[in-house]
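Any read-out appearing in this document is the output of simple, stated calculations on the displayed coordinates, not a laboratory observation. Keep in mind it's a predicted model, so treat the numbers as computed, not measured. Cβ atoms are built from the backbone, for glycine too; each structure is taken alone.
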Structure I
């Protein structure tokens, strides 16, 4: 299973991403995430969801090898049918436990959660898609616009850099930075606290907070989505993805050599 699931006392369901080494998101990952979210939504015993990756990677974002292999068109079409959107719109408390890198789509995966916590360390957090030519689907752009402060969202999307935990907190990617040894306990306590809140009121307030963003998602035309798909399949985007994939591979090889 790409999304492992277990339950903690107090109604907390834990999703652990399990696509090593980097928890890169492909079509199967996003479909399984949607299935797990739908199960949690339908189960009254689940009062909150805690999502986590591994010690090195929360998620490195979309699988660049699959994008380079032509999966971009299908991924661009997912939108409101994928697991990222399902997690964002789940009307139960969600907490992201970020122990490692959360970059590109991995940062968006974290931003889809109500509250986000990371540890002290040298890992990086940020949306860098613009730097290698990826146009954000409407849904993911709305996730970022909803979660990040108004005065930082433009910088986050367009400057397209990744950041150390302290800067990520200043920009609004995360709400708390805690000592590494405390991260899991802190996140579980936070999820357990939210799970104790009356669910109907939480759901109503969350729905209201998402209302404007959801309306913009629903208003996107078929023509606009088709234009996005053409952009994802364009030579310019393919070149940017290939260059990014090569840079990641070279960095990995250099680390292995040392």
Structure II
């Protein structure tokens, strides 16, 4: 089997299914036609720009450009993490946490993969580093968003109980222990569900892409197993870092609950 390239007419045919979504929205008066069109155009433009940028970076094979692009990805991830919070912690420290947790987790998992597991030559080859980092960062970002939102929402909802524990002498981590554990479970649940259903309910994107490109299904499955393990590890690191950081941000060194640091609804 050989790789079958796609042309513009092929993409236009695939877009017919998106148009079907627009028809459904119009028929049921959902009002999503404009959102569907904007999302589709945005996706096309973003992928086109990223594809051209990656082609340029792959040709240079430069560690500097690889790092710069990775930093750009981390910045975009931080913006998404913060924008998804219903009650977010205000200030630059919150932005640093939103960027730092997924970036650190993605960096650790990517370096582990390229230096130990896969071992490309050179190990910093952007063709390996950037796609792997993107997958790690995206999943770590999702886990971070869930954890931060769960902790801040629960802190507001259970304010009286938390302050009662603090008044009885509990430390901030003791007072927020139940909330932190529930938030960590929430952040890890998507990757746990993904691992449980991979191969049975759905074939993941990386494995499907390799199979369509002509790679042997067994080899593609091996890569997918590696990716799922790395994603699980990076997500775990990110949610723990984000959870601990969130507890520190909504409390102070005197073990007081500081909900005044949260944005207003």
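Among the shown structures I, II, from which was the value 2.7 of distance in nm of label points 7 Å out along Cα→Cβ at positions 26 and 234 calculated?
Among I, II, the structure yielding 2.7 for distance in nm of label points 7 Å out along Cα→Cβ at positions 26 and 234 is I.
Out of I, II, which structure matches 21.5, 69 when Rg and Dmax of the Cα atoms in Å is calculated?
The correct label is II.
For Rg/Rh (Cα atoms, Kirkwood Rh), for residues 98-177 alone, the calculated result is 0.92, so let me know which of I, II that is.
I
Taking mean count of other Cβ atoms within 10 Å over residues 146-153 from the coordinates of each of I, II, which one would give 14.8?
I
Given 9.8 as the derived value for mean count of other Cβ atoms within 10 Å over residues 10-17, which of the supplied structures I, II does it correspond to?
Source structure: II.
I have -16000 for helix-only ellipticity at 222 nm (-39500 (n - 2.57) for each DSSP H run of 4 or more, over all residues; to 500), calculated from one of the structures I, II. Which structure is it?
Considering all the candidates, the number was obtained from I.
Comparing distance in nm of label points 7 Å out along Cα→Cβ at positions 122 and 138 across structures I, II, which is largest?
Going through I, II one by one, distance in nm of label points 7 Å out along Cα→Cβ at positions 122 and 138 is largest in I.
Which of the displayed structures (I, II) returns the greatest value of FRET efficiency 1/(1 + (r/R0)^6) of positions 162 and 226 (r between Cβ atoms, R0 = 35 Å, to 0.05) on calculation?
The maximum falls on structure I.
Suppose you compute mean count of other Cβ atoms within 10 Å over residues 34-41 for every structure in I, II: which one lands on 12.2?
II
Given a value of 21 for relative contact order in percent (Cα under 8 Å, 6 or more apart), calculated from one of I, II, which structure does it belong to?
The correct label is I.
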